[in-house]
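These are the structures in question, set out in turn.
Values in this text are rule-based calculations from the coordinates and carry no lab data. Just so you know, these numbers come straight off a predicted model, no measurement behind them. Cβ atoms are built from the backbone, for glycine too; each structure is taken alone.
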Structure P
Amino acid sequence: MLAAIQYTDFDFPGLKNKQRGKVRDLYFLKDRLIMVATDRISAFDVILPRAIPYKGQILNQIALHFLEHTTDIVPNWVMASPDPNVTIGKICKPIPVEIVVRAYLAGHAWRQYKAGHRTLCGVALPDGLKENDRLPTPIITPTTKAQSGHDEDISKEEIIQRGIVSAELYEQIEQTALRLFERGTQMAKERNLILVDTKYEFGLYENELHLIDEVHTPDSSRYFYLDTYEELQKAGKPQKQLSKEFVRQWLIENGFQGKEGQEVPPMTDEVVERIMQRYMELYSTMTGKTIHIDASLTTEEVLKRIEHNIKAYLEKERLLA
C-alpha cells in the first residue's frame, strides 16, 4: 500500500508544545505555529482506523489555494509552506465556535430536517424541502468547537448570551463568513462545482480577526457537480459529491454513525484506494492543477522529508533574523 502518515512526532529548536488534533499535528514555537497535515481521516468526529495516502498533502494544498484567494476579504494565519504537508503561520487565539454556512439542505441539516426538525441552530427552515434542495438563502448554523468528542449545534443567541463571543465580534464573523462563502461559490462555479456548505474557523491575532485552519477543502466543505445538479434533483437521485459525505454514507450503510457501542466497519485496501482517488479528483477539479506525488517514497521517507524541510525553513529564518 502507498505511504500514509498516521501521526508525526518531531522535535524542533524552540519547541514549546505539541498537540495532536483529529487530522493535524500542531507544533507551537514561541512566535509561530507549525501545522502538519497528516493522512488521518475523521467522520462523525471519530478518527478512522486507517489513514488515506496523500490526503494530508492534498488538503493542505487546496487550503493554501483558497487562503491565497481570500486575503482581500480577511487576513489569515499563513506565513509559509516549506513542505507539501506543512503550513507555518501566526499563533492566533482561536474563537471556540465553528461557523457553518449552508446553501443547500444536505448532510447533517438534512438528517435533522428528515427527523422532523424545522429549526436548526435557531434558524427556521421552510416545509416541503427535499434532500439537497437549495435553501432560499444561505444560512449560518454554528457549532461549538470541541477539543474532543462531538461538536454541538448552537444558536447565535446562545453564543452571545453565554459570552463566548461579543455581539459586535459575532456580527463581524457572520458577515465575513458570508463573504467568504460567496467567494467560494464563485470559484466553485468556475470549476463546474456547487459549494453546498462549509465551515470556517476564526481567531484573533493582535486583536484583529483572522481566518485560521483550512478553508473550502473537502474535509470542511461539501461540493456537488453543477452540470448534473438539476437533472439529478428532478429525478430524485443522489447528487454526485466531492466531499467527505461519501465516507459518512459508507459508514452509515455499514452501521456506524459515531454513537456509543458502534464499531467502525473494516477499511479494506479497496475502500482506502477509493477514498484516496476521490481526494485526488477534488484537487484537480477544484484547482485545475495536477497534484505532484512521489509514490516511490515510503512512509518513513515522507516523514524525513517533512522534518528536513521544516528544520531547513526554521534555520533560514534564524539566519535572516
Structure Q
Amino acid sequence: MKIGIFGAGAVGGFLGAKLAAAGQDVHFIARDNQMKAMRLNGLTVKSEAFGNTYIAHPQVTDDPEEVGACDVVFFTVKLYDSDEAIKLMEPMVGAGTVIVSFQNGLTAAEPLMKAFGPEMVLGGVAYTMAYVETPGIIQQIGRWGRFIVGRFAPGATAQGEMIMDKAPQLRAETIRETLIEAGLEAAVSDDIRTEIWKKFAYLAPLSGMAALLRLPLGEILADPDTRAMLEAAIMEVIRVSTAKGLKLEAPLKDTIMQMFETMPPEMGTSMLTDMLQGKRLEVPWLSGTASRFGHEANVPTPMHDAIYTALKLWS
C-alpha cells in the first residue's frame, strides 16, 4: 500500500516509522529541519512500549508532486496549518485515495471534506503520546498507540450538519489491518463523530489547563482547586455534546479522571510543549471550539471561555 504521511511530526513520524518498518511504501511530507534531519540521519522513534524503530532512508520530501497519488494519506499537520497543507496535498490525492485526519479537535476533517469530498475522507482518532525530541528523533511515551478510523455515520460532520450519506467505510478495514500488522492497536468505528468527541472531552480541558498553568498533569491533579477546574472543563464539553445530539453522559467525567490518575504525573500535552517553545497554539480548535459550540447551543462554558481568552493571543 502506498501511504502518504502529510506532516512528519510527533504523531505522523511515529505512525509512519512503524508502517515503514512493517514494509509499507511510506512517503513523508516534512518541512525544514525535520526533512533535512530525516534525509541526513534517517528517522528514529524511541518507544519502550512499541520498541525502538529506525528508518535509515525514509522517503521524505517537502514537495507532494514528487510523491504523487497515494492509496491512503494520513493527515497529521497542526490545525493552523490545515488550509495551506490541503492545497499542497492535492497531487497526492487520486480518484481512489482515502484521506484520514489524525488531528485534534472536533472539526479537523471538515476542510478535507470540503476540498476533496466527504466520500474520500475518514475521521480518525489517535491515542498516543509523542513529541519531537530533536529533528529526526521522536520520543513515544507510555503504552498508548491506538488509532480509530471511520466515516461520519450516519453522514454527519462533527458539528452535526448532515452530509450526503453516499460514502462506504471506504478502506477502513484495510487501514485497520495495516496498522495492526505494523504493531499498533487499531479499530474501525461505525460512529467516528462520537469517538472524536470522547477524545475531545479530555483533550481540550487538559491541553487548555496545562498550557494556561504551564504545569504537567500531576501538579494539576494534586491541587484541589486546579483539579476542580479540570473537572469543570470536562463537564462543559459533555454538556455541549449533549446539546449537539450525542449521547456522552456525566459518568464519562469520572472515567476520564480515573484515566488521568493512571498517567505519568510528569505528562504534559503537545500544547504545553508548544507554549514553552514559543510556538503557535491550537487553542482556537480546542477550548475555542468548546466555547463557540457552547454559545451556539446556549450551554455555559465559563472554563473554556476563560482558557480561550487567556491563550488566544498565542495562537
Structure R
Amino acid sequence: MEGLLDFVLRDVLTRVGGVERCVSEFIRITDTLLPERVFERLVPELTQGGNTATGVPVRPQLLGSDPACLADNAARLASLGPHGVDLNFGCPSQVVNRHRGGAALLDEPELLFRIVSAVRRAVPAQQAVSAKMRLGLHDDTRAEACALAIEAGGASELVVHARTKLDGYRPPAYWERVDDIRQVVKLSLVANGEIWTVADALACRAASGCHALMLGRGMVANPGLALEIRGGQTQPLSWAQVLPLIADFWHLVGQHLRVDQRTGRLKQWLNLLRRAYPQAQQAFEAVKTYHRPADVDAWLAFQMAGLESCVSGTMSPGSAAQEAAR
C-alpha cells in the first residue's frame, strides 16, 4: 500500500491493538545494493528492534525482478535484524508492472521460484522469508503454479490477495480461489482483499479456509477492525476514540514528513475514514481546503477541545458531537 500505510500510520494503527504483524510498503530494488540508511529511512522500525512503538513486529518488503540483486539487498536488510523479509508479487501499479515488478511476475512462475530461492539462501535461517501475490496478471489460471513456485523456493508464508492485477481493487475478492491454492500448498497461507468488516472477515475465513487474514484499506478506514475481528472490541471505535488517533497521527506527520507533504497525508486518511465514519466526511470537507499545517493545527485543537469538554461534562453530548463534526 505504497504512499498510504507508511511507518507513521503503522505506528498509530498498531496502538489500537489486534495486529500481530505488519508488512512495510515495498522497497524497490533495481540494480543497486541499497545502503543501510535507506532501509532505516523507509522502515525506521529497524532502529527499534524491528517493532512499532507498541511492540508489533514489522517485516520489510522488497520488490524487484533480479534474483541476484534482490538476494544481495535481502542479505543487507537481514543484517539489520528485521522479523523476516517479505517479497512483493502483487503490486498492480502500471509503473511498477512496466518495470517487471509486482504482479507482472505472475506470468513467470519459474522466475518467482528463482527469486524466492535466492533470497532464502541469502537470509539467515532464523529469519522468515514470506511473499505476497495476487491471483494472476490478466487471469487466475496460473495462481496455483505461482504459489507452488513460491513454496518450492523456500518461503514459509504466502499472502494471497484474492484478485488479479486486472481486477485492481474492484469488488468482489475471490476468496474461494485462495482455498483452491490452500489445497495444493503446505506453507502458511494468509487471505487478503475486500475485508472491511467483521462479517467480511468471517466470510473470508469460511470461503478461503484461512484463519490468518491480512488487512489493508479496511483497517485504515476502521482503525479498530483487527481488534473487532479478534473479539477484543464488540463494536467499531467511536469517533470520539478515533479523533485522538488522528491527533497522534498529525503529531507524527509533523515530526517526520516534509511540510509540503503533511496536509495531504491527513486528507488521504480522512478520505478513507469516510467509509466508516460520517463525522470524517465533515472533517474531510473542512480540511481539504487547507494547505498550511498551521490551519490544521488550529482545526484539530478546536476538535480536541470539544472532545475534552464532552468528557469533562461541561458540554452536553449532543453539543460535543456537533463541535467534533465541524
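Computing mean count of other Cβ atoms within 10 Å over residues 118-125 gives 17.6 for which of P, Q, R? Structure of origin is R.
Which one of P, Q, R has FRET efficiency 1/(1 + (r/R0)^6) of positions 70 and 286 (r between Cβ atoms, R0 = 25 Å, to 0.05), as calculated from the coordinates, equal to 0.05? Computing FRET efficiency 1/(1 + (r/R0)^6) of positions 70 and 286 (r between Cβ atoms, R0 = 25 Å, to 0.05) on every structure in P, Q, R gives 0.05 only for R. Each of the structures P, Q, R was assessed by distance in nm of label points 7 Å out along Cα→Cβ at positions 38 and 254; the largest value belongs to Q.
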